[in-house]
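Okay, got some structures for you below.
Just so it is clear, none of the values below were taken in a lab; they were calculated from the coordinates. What you are looking at is a predicted structure, and each value in this text was computed from that prediction instead of being measured. Cβ atoms are built from the backbone, for glycine too; each structure is taken alone.
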Structure I
Amino acid sequence: MTPTTVTVTDIIAGEAAVSWGTDGSEADLGSTVDGVSIREEVEWYDITIDQSVGVVRKVLVSRKIFVTFALAEASLDHLRLGMNLASSSLANSSLTIEDTEEGEKSLVVESIGEGQSARNAKFPKCIITGSTEHAYKKNDTTLVPYECEAVCDPANSDRFGYIYDA
C-alpha cells in the first residue's frame, strides 16, 4: 500500500471569530464556546419512470446554509440578537420582548488559530432563525446559542455567500 501524501497546511484546527452587522462593517460578537459550525442542507427531487426500478435523475430543489455557535458573553445585547429582536428592544439595561426583528445582516466567520491555514466565510445576507435560550445552571456557564441562515441573493447570481482561504 502506498503511503498517503499529507498536505499539513490543509489541516485546519483552532477557533474562529464571528462578526455580525452591516455588510463591510461587521462587529466581532466576542467569545464562543464549542466552536462555529457551517452546515449545508440540500433537498433533491427523485425522477423515476415506469421503465426503470431506480431513480433515473436527481434535481436539486433546495439548498440552505446555516451557521451555528454559542456566545459565552451572555450580555443583554447578545440575548437580544439571539432572539432576533431589533436594537430598539434594548434600552436602559432592560430587554423588551416585542414584535420587532433584527432583520438581514452580514455574518463573517474568520479562523483565528495560530499556525494553520485560514478558512473564512462570509454570508452578506443572513438572518437569525433559531430559537434561543438563556439558561442559568449551577456549575455551568450561561451561553447564548445562535442559529443563522444565509439568505440566497437573486440580485447576486443566487449566491448565499463565500467560503475562502485567506
Structure II
Amino acid sequence: MTYIKLNEQNQTIEHPPINKDNICNYNVATDLLEVDGYVNIEQSLIDLFNQGKGKIENNTIIDISQTSEYIAEQEVKAKAIQDAKTITKRQLLFWLFLNKNIKEANILTAISTIEDVNNRYLGEISYNGTNNFQYGNPFVSVIGQALGLTTQDLIKCFDEAINL
C-alpha cells in the first residue's frame, strides 16, 4: 500500500514529498499524510492508473480496462494506428511471395476476375496507379479477399512488410 493524493477532476496522482517541513517521518506518519489529503492505495491500482487502465473516482482508483467504453476506445486507437501503416508495392510483392507464394501475376488475375466492370477498372487503377499501399484503403481488403487472405494475414503483411 502506498499513500498518494488523488485529483479526480484532473485525473492525476501526487506522491507525498520525502521530507515535509523537516519532519523526517512524514512518509511513515499516516496521520499527517491523511490530514494532508493522502489516501492509502494498493500499488497494483497505482500501476493500473499509470498504464491508462485506471480512473480516479470517489477517492480511489477503479479498473476501467474491462469496460465497453475503454475497449471501444482502444479498438479505435488500434485501428487508427493500423490504418496509418503504409508499405511500398515492392514490400507488398516481397511479402506476398515470401509468405503466401503469391506473385504479381496472381494479383493481376484477381483484379481481372472482378465481375463488376467499374470495380474492376477501379481495382486496376488502384493497383497500377500507385507505388504505396495503405492498410485502410478499401482496395487492399477487396484484393486481399480475392487472393484468399484473411484480415489477420493483411495485418501481418503490413506489420512485417515494412521491414523488407
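Here helix-only ellipticity at 222 nm (-39500 (n - 2.57) for each DSSP H run of 4 or more, over all residues; to 500) has been calculated and equals -15000, so which of I, II was it run on? Don't skip to the answer; put the middle values down first.
Values: I: -1000; II: -15000.
It must be structure II, since only it matches.
Comparing structures I, II by relative contact order in percent (Cα under 8 Å, 6 or more apart), which one has the largest value? It would help to have the intermediate numbers written out before the result.
Numbers: I: 24; II: 19.
Greatest value across I, II: structure I.
Where does the value 2.5 come from, among I, II, when distance in nm of label points 7 Å out along Cα→Cβ at positions 65 and 89 is the thing being computed? Walk me through the numbers before you get to the answer.
Values: I: 2.5; II: 4.5.
Computed on structure I.
Assuming 6.3 is distance in nm of label points 7 Å out along Cα→Cβ at positions 41 and 105 as calculated from a single structure, say which of I, II it is. Mind dumping the intermediate values first?
Working: I: 2.3; II: 6.3.
Answer for the origin of the read-out: II.
For the read-out Rg and Dmax of the Cα atoms in Å, a value of 19.9, 69 was computed from one structure; give its label from I, II.
Details: I: 19.9, 69; II: 26.6, 81.
It traces back to I.
For which of the structures I, II does the calculation of mean count of other Cβ atoms within 10 Å over residues 49-56 return 16.4? Mind showing how you got there, number by number?
Working: I: 8.5; II: 16.4.
Answer by label: II.
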